[in-house]
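So, here come the structures, one by one.
Every number in this text was worked out from the coordinates using simple rules, so none of it is lab data. Owing to the predicted nature of the structure, the values given are computational and were not obtained by experimental measurement.
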Structure P
Amino acid sequence: MAEEITALSEQLIAEFQKEKLVLLHTIDSETGAPTANAISWVYAPDPGRIRFAVDKRSRLIANLEKNPSATVTMIAAGTVHAIYAEAAPAAEVLEGVPFKLACYDLNIRAVRDAMFYGARISVDPEFEKTYDKRAADKLDGQVFEAMKKA
């Protein structure tokens, strides 16, 4: 039986220090069904936590208030990582950001390789912002700076 991994490796921490697309899975507060949301305002302040920011009006907030269990799926280092965690508010509203964002910490319980046997991811997913690049870069800088202070 494989050893239970309860923290991010140095390689995964490094991946979380740059803008990264991840999927955040929660349980819907109304239906009780699993949900998935793509987010990119995410980073790891230390091996035991992942921090993310979302619009204060996001349905994710109600989901996590009702059931703080969450899973982050991240593609990196040639595989799919499933990171199981418990969410806790880090800041109700982030300061220094032009609109209301909530900030949450995900306290990691387990990190697992979720890739199917005999395969490797050959190219990490990429994305591009579809609005004004200068505005996107400015906003991203404000959000990440505020998350680090939360």
Structure Q
Amino acid sequence: MSTIVIPTSTSVTESAIIKAPLSAVWHLVKLNSFSEWWSALTTSERVTGVSDETDIFKWTFKDGTVVEIKQEAHSAIDHYITYSLISSSPGTTYSSVISTIRLFPITSGQQAGSTFVQWSANFSGDADAGVIQDARYKRQEGLADLAKKVGN
């Protein structure tokens, strides 16, 4: 008996307009402070003693999953942060994922003074449809939590 594999996109992007200035939202988008606003997490902390040149963080989720992530890129000028998963307990069913959160100020129109936030993930080709749907849901929940934190 063979397993049926359903082809799926291995990337997901969720976005939201948060009714707060970019400076208020950007202040919260630090890998060690995600647990301050993302309800899925119980803790988010920097891992010390690994490397002076690599920023690694441990996230503990409310379901007991513990992941270590590595900050790959960060720009205070362009307002984005990119991170990759380096370990997970329990393990994942896919080989890798890299995620980016980007913020853009909304400068005109009815939403002027708000922030457009985009949270994407690119998974390895072995990620299945369930993984992608879970990532979509977690990003939607995270963006809603971020909006609540800044008073939306």
Structure R
Amino acid sequence: MLPSSGIDLIDKKILQELNSDARIPFAELGRRVGLSPSAAAERVRQLESLELIRGYRAEINLQALGFSITAFVRLTCDGNHYRPFLKFLPTLDAVQECHHLTGGDAFLLKIVLSSVEQLEDLIEKLLPYGNPTTSMVLSTPLERKQDSRLLSNL
């Protein structure tokens, strides 16, 4: 076992393999990490129960579906608007991520939309909760999904 993370080297290898291909069959996963298919399946179930694996999902190409605008919105939000904003947030389908921040801005939202008009509408919806500052993404030279290099530091 690795003392800092509570998982052993086989668990680490399993996480790396699943990070590369979450659809890998247990037989192949077991072969790659040196376990039988049933032992690999049991280890995966244990990692799920420990919430080290939170789920499996398809990565959808939103641009191919017409969502060509990605933007980040920083939102200042005073104490009176904080809780109302948190209740309002789940109604905003365009918001892909929301992070609570330190510093002058309270929140950072990653949004994906199909038009500038939708962006304008979303910004107007945010105004009652604080002061939004918007930055549109021109390109994404680097995008990582839970990079295996992070897992190598376990």
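Looking at structures P, Q, R, which one was mean projected area of the Cα convex hull in nm² calculated from, given that it came out as 10.5? The correct label is Q. Comparison across structures P, Q, R (criterion: Cα Rg over 2.2 N^0.38 Å, for residues 27-66 alone) gives the highest value for R. Here P(r) over Cα pairs in 10 Å bins from 0, in percent, for residues 59-130 alone was derived from just one of the structures P, Q, R, and that gives 19, 52, 23, 5; the source is R.
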